[in-house]
1. For the read-out semi-axes √(5λ) of the Cα gyration tensor in Å, for residues 8-119 alone, a value of 35, 17, 10 was computed from one structure; give its label from I, II.
2. Out of I, II, which structure matches 16 when relative contact order in percent (Cα under 8 Å, 6 or more apart) is calculated?
3. Using the calculated result 1.2 for distance in nm of label points 7 Å out along Cα→Cβ at positions 16 and 56, pick out the matching structure from I, II.
4. Given a value of -9000 for helix-only ellipticity at 222 nm (-39500 (n - 2.57) for each DSSP H run of 4 or more, over all residues; to 500), point me to the structure among I, II it was derived from.
5. Given a value of 20.0 for mean count of other Cβ atoms within 10 Å over residues 88-95, calculated from one of I, II, which structure does it belong to?
6. Of structures I, II, which gives 24.8 when mean count of other Cβ atoms within 10 Å over residues 48-55 is computed from the coordinates?
7. Can you rank I, II by distance in nm of label points 7 Å out along Cα→Cβ at positions 80 and 192 and just name the one with the largest value?
Structure I
Amino acid sequence: MTILEAVVLGVVQGLTEFLPISSTAHLRIVPALLGWADPGAAYSAVIQCGTLAAVIVALRRDITSLITGFLAGLRSGRPLATPESRAAVMIALGTLPIVAVGFAARHLIRGEARRLEVVTAALLAATAIMAVAELVTAWRARHGHAGRDGLERMTFRDGLTMGLAQVLALIPGTSRSGVTISSGMLTGLDRRTAARFSFLLSLPAIGAAGLLEAWQQRAEIFGSTEAITMAAIGTLSAAVVGYASIRWLLKLLTSHTLWPFILYRIGLAAVLTWALAAGRVTGLAPA
């Protein structure tokens, strides 16, 4: 891997982790279209630590509030008494499904699930979910039902639904933010609140995946000075771009819909289908 590849992959990771267009899909597609080697699931997971840092910085006030609220609830013997403590518990419970499924299907996720045919199918399936969420939200708005605004108005049904939806993000092409934001909208949250909780919900999963892959693949990722440098460059690039994309998306979803991202995903799936059919790229990710 060259420095240019590390920077480009880091930028792609930071830009697409939070925009609902799938970071894992782009980390497979961009190298394939540019003729580069697939960076692999391990490298992809490690540079996600950059986007983890971006979430922590961008949402530091929310994170501090959740932690202090949860600890205060534990001290008082009422861990669900405040909106902050309830949200913290929802994040913990919502993380369990992706941890369990991710561990059980880890070999599939690292291998066959990275085939570009699978990525294309996941792109289209998750796009359909996003489109349904927007149509349902528009129907509710026409009937005078605005989405619930603010983490304090979230229920355990919202948190658990988004946690289960997050499992789908294990399939490259799905988009963690896309399916979790959409599932939150379907349960009645407004877009911005669904996005805020989606980003907070991603913290444990991204952190656990990055640390686990870094440990299990330490010989490959940290086996040489060059490998360490490439991982550091990719992670730093992902952090800087990820922070900017979080701030931009939260502002955007205050007054805009997911339709531009839906159309982009359809176009990307079409290009990928053509590239596969024309033999411009190969579906199988190198081992």
Structure II
Amino acid sequence: MKKAYVIGKNASKSLSPTIFNYWFKKHNIEGEYGFKEIDESNFNKIIPTILKEKDLCGLNITIPFKEKIIEYLHSVDKNAKQIGAVNCISKTKEGFEGTNTDWIGFEESIKWQEEHGIRKIEKKETALVVGYGGAAKAIIYSLKKTGFKKIRVFNRDFAKIENLKKITPHKLNEFENYFKEADLVINTIPINYSKDLRTNIPIAFTNDSQPTPHGFDACYNQQTNFLNHINNRKQFFGYHMLIHQAAPCFHKWFGIMPEVDIRLVSLLKELLK
């Protein structure tokens, strides 16, 4: 039986096992998908042992190891190299190959919701991205590919982003100054916008009383309160991205490209209530 894991600092909270087990059942596949929770200080000690496990076909990599895993890989594909982060590794005859499906997950999750009439981004010119970790890098890559002309990135460590090309870098405390000009705002850091960031961005109480940009919270399992500042009809939830980034991984490891159906989306939505 082929097996795979999600690996991260808080992997026990991941909904990835739920997604994979749903597809195993739907497609009558005998597979196993679990989690390995690893502390940052033990990563270099534990990861070589995991990679040697019998019947392992792949791993999903999550916070904070999307950059750190690269040194253990035999090869990294073009997209992952340009992004600088890997979230999916697959076992090959030569060794482990790294790729990035987060950018696909972000792009496809928005497309899926637009196609299903849930919400739609009318104008795609200016995007704001809060944070610059592995998920943010993949999202920026996707924004560039889908034609956003202006991408502003806000980060706590400004030195990490100040020399980046094709984006406009900002200190995190400048975020509120550009909120209203955006067509899409993406949060990628687990920070409480009300308590920790203390912005002057108003709460969006109803759909129409306070016009806002579209908002995408990639931190689907964290209480960020970010979407409280976004009109209900303009909110994109990160668990959609989680499902869509998982689909190409499932295809690589188990040979079937699974459909993202309403039942699976509803299942994750219920689990996050």
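Derivation of every value follows stated rules applied to the coordinates shown; laboratory data play no part. It should be emphasised that the depicted structure is a prediction, and the values quoted were computed from it without experimental measurement. Cβ atoms are built from the backbone, for glycine too; each structure is taken alone.
1. Clearly, the read-out refers to I.
2. The value was obtained from structure II.
3. II
4. The value was obtained from structure II.
5. I
6. I
7. Checked I, II; max of distance in nm of label points 7 Å out along Cα→Cβ at positions 80 and 192 sits with II.
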